[in-house]
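Where a number appears in this text, it was derived from the coordinates with a stated rule and is not lab data. What you are looking at is a predicted structure, and each value in this text was computed from that prediction instead of being measured. Cβ atoms are built from the backbone, for glycine too; each structure is taken alone.
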Structure I
Amino acid sequence: MARIRRILHPSDFSPASRAAFARAVDLAKANRAELVVAHVIAPIIPMMGDGYVSPAVFDQLENAARAQAKKQIGALVAKAKKTGVRASSVLLEGIAHEQIVRAARSKRADLIVIGTHGRTGVARLFLGSVAGRVVSVARCPVMTVRGR
C-alpha cells in the first residue's frame with residue numbers, strides 16, 4: 001500500500017465518530033500524516049406543517065448550526081494537535097456522502113476514516129448509511145470504524 005500522507009476524517013460528532021476520530025489520530029501519528037477533520041452541515045429544511053419560518057429565523061438557525069459545528073470541529077483539531085498530529089479542518093455544506101467524497105478528492109486524501117453506527121435491518125434500510133455511500137463512491141481507500 002502507498003504511503004499515507006493525508007487522512008480525511010468526516011465527523012458528525014456522534015459516539016461512532018469519536019471512535020473513528022481516535023483511530024484516525026492514531027493512524028496519522030503512526031504515518032506522520034496530516035489529518036483533515038471534516039463536518040458536513042446538512043441544509044436546514046423546514047418541515048411542512050411547522051408553519052411559516054421567516055427568513056430571519058431561518059438565517060438564525062443556519063448561523064447557530066454553523067457556529068456550533070465550527071466550535072466542535074475546532075475542539076477535534078485542537079485534540080489532534082495535542083497528540084502531535086498536524087491537523088486542519090474543513091466545514092462543508094450539502095449532502096453528506098457527496099461532500100465527503102468531494103473533499104477527499106480536493107484535499108488529495110490517501111485514506112478516509114469514517115465512523116459507522118452499525119445499524120442493521122429496517123433502520124439501515126430507511127436511514128441509509130453515509131459511510132456505506134462513501135465506501136461505494138470514494139476513489140481512495142475507506143476505513144469504517146464501528147462506534148463503541
Structure II
Amino acid sequence: MEEALQKAEERNLDLIQVTDKVEPPVCKIMDYGKFLYQQKKKEKEASKKQRGGELKGIRLRFNMAEHDLKVRARQAEEFLKAGNKVRIEMRLFGREKALGEHAKEKVNQFLAILQGLITYKIERELKREFQGFNMIISKA
C-alpha cells in the first residue's frame with residue numbers, strides 16, 4: 001500500500017481505492033477529479049436506460065373527429081416507441097355520462113387506428129370510473 005502511494009505521488013496523481021471487498025484492496029492510480037466525472041457519467045447513462053417506464057397520458061373527447069383521433073394515435077405511437085406506457089382517458093361531462101356505449105366505441109375506434117401504426121398490449125382493460133373511462137397500454 002505504501003509503495004502504491006509513493007508511485008502515485010511521483011506521478012502527481014491520486015491513489016483511488018476501487019473496492020475493499022477483497023484482500024488486499026483494489027486500487028487505481030489516476031486523477032480523482034477525472035474518476036468522479038466518469039462515475040457521474042456512468043450513473044447518468046444508467047438512469048437514461050432505466051427511465052422508459054413512464055406513464056404518459058392521452059386524453060380523448062366524446063365528440064372527436066377521426067382526424068383528431070389519428071393525431072392522438074400518432075402521439076401514442078411515439079410514446080410507445082420510446083418505451084413508455086400510455087394511459088388513455090375518455091373524460092365524460094354532463095349528459096355524456098349517460099352515453100357510455102358511444103364513448104366505448106370512440107375508444108375502440110382510437111385503438112383500431114393505433115393498431116394500424118404499432119402493436120401494443122393492454123395492461124389494464126377499459127374501466128368505467130366516475131369521470132369517464134380509463135385504460136393503460138404498453139408496447140407488445
When I, II are compared on relative contact order in percent (Cα under 8 Å, 6 or more apart), the highest value belongs to I
Working back from 27, 44, 28, 1 (P(r) over Cα pairs in 10 Å bins from 0, in percent, for residues 71-110 alone, computed), options I, II, answer is structure I
When distance in nm of label points 7 Å out along Cα→Cβ at positions 7 and 95 is calculated for structures I, II, the one with the largest value is II
With log10 I(q)/I(0) by the Debye sum over Cα atoms at q = 0.09, 0.15, 0.20 Å⁻¹ computed for every candidate in I, II, -0.30, -0.78, -1.23 is reproduced by structure I
Re FRET efficiency 1/(1 + (r/R0)^6) of positions 23 and 87 (r between Cβ atoms, R0 = 25 Å, to 0.05): value 0.95 computed from one entry in I, II; matching entry is structure I
